[in-house]
Structure P
């Protein structure tokens, strides 16, 4: 029976003590990452210029659980467990028989789910004597989280922020600088790759693929520096599973089982964090759920891309991974959900999509802001533009339940708040928000540039 409560808050003692690794429950083993030069399966030492060995071993482990170190878990307790909230006012506005719940990650100091992996990565780097970290960021949530983690563990942080977001989100950039990070717009004059892009395209809006290339070049060029990634790779998905593990317990507190679980997906970290523990139950035959990944129509890797090996970055310096991709040369339109402007999708998320464990939907920019504003006016929380993608589909599911006269339990991930995205909302409210179409011809050309493996 459904609880009459609105908020479901776990005691600190229920904060997970281990991360969940979905690799242990997959139907088939994941395809190996390939060395970008030799195109042969990568071995742990191939990753050593980029990551500390503890992170590398987490990237390749098949263990179902990986213990969370005490100092990492202690840092989590600043904001974890995060709440699950029933959106009762939204339900009333929609006049739906559906019950809508959301897992709210905007309670973290950085305002999103990203510290779940930033804290872990910073700690492991600190343990191995690393002094400095480089990274990329789109909307700025990942850069903010790593800047915070760097401050917590005494690491210098250099952030290459995609130019489109650097211009759109100045306050997110300012927050990174408050935490002590150095932030530059990408493509930048600080790297050889950045200078080469600017020479050919001085007004380039940038892309996550470009920013990754710059951060990787910076890291491999210094002995005291490693690279830190906020999404896509297996160890990032692993660290985020604290979200879904908590949500399983909270839905039990609510007395309900989700029929559908929804998350926005750009590189996959927020989506995986919420859904992988549920997907693990599904793979083990313990429960069944519909699991839906929502991506932008302007960068629809899972709904329009191809499932093949591709580079994770534009300059082809990062390992090649098997994923849904639009081509590593693809530059998405400057949508305001900067965290979803990536040409590919996490290999693990891609594999679940390919094997039919999860679904994928793509939505346009304006309808997502329609949903975000409706959510804000009913529930009072201003969602990040990325999260608005999940809200859009959650509302659509609730309206479908109304049309069918069916009860339906919906759980979605609210990956972060939108307090630093007000310029985006201002464009929406003034009627100036663009609704970019998928540039099919550009994508075909980019895919043709991907070398065969």
Structure Q
């Protein structure tokens, strides 16, 4: 029996790919270990979305290469590089990383057991650097796809679609993961039903653009009159949320990675009416200046964004909005940045991230003139984060004295409806509260992004 160590890097979408690889390896009888030094093969599932992610992935690969060279017991250990880095740089990596035994793309994650067998059979002197990457990814998971979850027992991600159709000039994702392709509503609901039976209390819906869910299938149905997609059945994100809300059980559904171009009044009403869908929305806006939005190819403008946010706030009482912005995009003037800062101050987003522009080869923005100096990008990032830190402190302070429902993630740590896994704040609670339970707690203190609850819960499930 072979033993494999898998290192998963990047976002939650990448994490699901890692879970699928592990699920297939386990089904094939492969043993998994968290200790790379004990493994017959190491698989690194990489990310290459932005420069920092590329660097992290490359460093992880060369760390294993160096360890194999220094440790005689690992001389025959195999190294497989999977994921976005392999997919994006399939032509270059075999030459740049001759020590790697195989490169695996996004369409090959379910084939990983056979690829492992092929790699383990390599002998000294055999041709290494095997390339399994297909050039146009088409794979999407299904509800019965073997998968071993790497998240805590009570929380899970469901990837409802793969790929992206948006033309954002700064983003390389469509070239890596291909065109948008939605799962069926039934497939997602079946997976959610299974997860709930397994004890999951929080389902996080993810894809490159969750609001585009089903739209590709509608387009296909219009183009092909005999398509099996029936318009009467409903295949929109609003339909999916209502179907998930109808499932039995006590759980949260959280909507992540939405795009402002595809929001509708129906979706707003759906979130407001579905009690199991938390009043939290992740909607990266990227900028607010019209010149910047045009150069970013965001398919929206300031008027659209402000109108949408106003409708969302009015239509969904208690809504917490998480957004993200890019500073230092090519051509960003001081006036553009000042406009963004003013917008952040008046909008008072409950949660917000800021990224410095990353110049990525292969994107339209890579060729743009007027690249902003790295020091200026850093300065603008600092100013935006300082402003949001102040806003977050005020929003957190407003929760003092309120009783809120939280999901206990670990002894002494929980999250409210305003906090998505990994990226948002923490509610500090009584360590004796059961992990994976919903509890109503009284907020006594606010510390930056985090809240401090009273030792005694007000009520629990």
Structure R
């Protein structure tokens, strides 16, 4: 709905500081904390747990599959509430549950206990935390969305570097149970104060505008009188926002969903099984964990590079290129058995994959706007989490059946190319409605 704007009063804010960057730090910390229940860390725990209890790798992955699928169902209800209420208390409660589940996991003695605790922890992580972290930044940034998302990803990157290495060393010296307890305690201690004190729903709740724009009274023309702190015209600081009902009727929605689902199928399986794959091929557990750390560290380079580029150029083409390069990376992994090729592959794949995960968030938000982003992602998240659940399980079943991962890595390469082609033909609906919500957003403040 378009609302006539006669006058926009100036905002009394410091143009040199925008609270949105505090939100970026909060999301980064959340990304770091949630790695306690992410596949790189669980991949480190896979071998010691299965060897202690005599479980197969598919049995271990089964618990994660159940939790991930449950997370997809939860996301349907969580997404719209993130739009309405924000993630402050929703994410806080989810982190508390994850921390307690990890602490209790250090005491498991039977398979059903492991399944219950991991199902709950994965459900909270996939259905609440990761979904919540993905929709927070788009509500605070429009023009600088790619860069903000890239920097917010650094926490997850740091977590994927440091936490697996620390857990591997802890598990090797004190056992996996101590490692699990430490993870749970750290989640509770770090997440609760950060999210309860600093997280806010959107800039309008604090009397601010996206990107830290400063508005003055309307005198002549919109572009001349209303600019951001960096001089960006207002027209560039607003975007078209679609409702969930509108989005599900668009062809681009299903093409992006295809690419996103493929990404969630191929990446988690690799992360969960990478350490085991490398150790199966002769590398030590310590070196294998370091390879995982290099993948995560290199992803920071890709995230910042792709995110910055996405703000200035077409993110759709960038995403399509990244997915195609990921396909090449999966083929290269089949031949990366020794130390040097493994680390070279880790740098390449980390850069590409880090860039893809950042860019795909930019594309979703740019295509459909920020007003209903939680609801939209909540609708697609069950499909994506199903893919995330199936990917690691199929990888485990492939290993159990054939004693190797070559087939599944080749399949991931093919699917990545399919995802790339899907993105290429997914045209942005906003290209045809550039100014639909410019004045309606102002009038809602």
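Please treat every number below as a calculation from the coordinates, not as lab data. Keep in mind that what you see is a predicted model, and the values were worked out from it rather than measured. Cβ atoms are built from the backbone, for glycine too; each structure is taken alone.
Here are the numbers for the structure shown:
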read-out	value
Value 21.0, calculated as mean count of other Cβ atoms within 10 Å over residues 36-43, assigned to which of P, Q, R	Q
Source structure (of P, Q, R) for relative contact order in percent (Cα under 8 Å, 6 or more apart), computed value 20	P
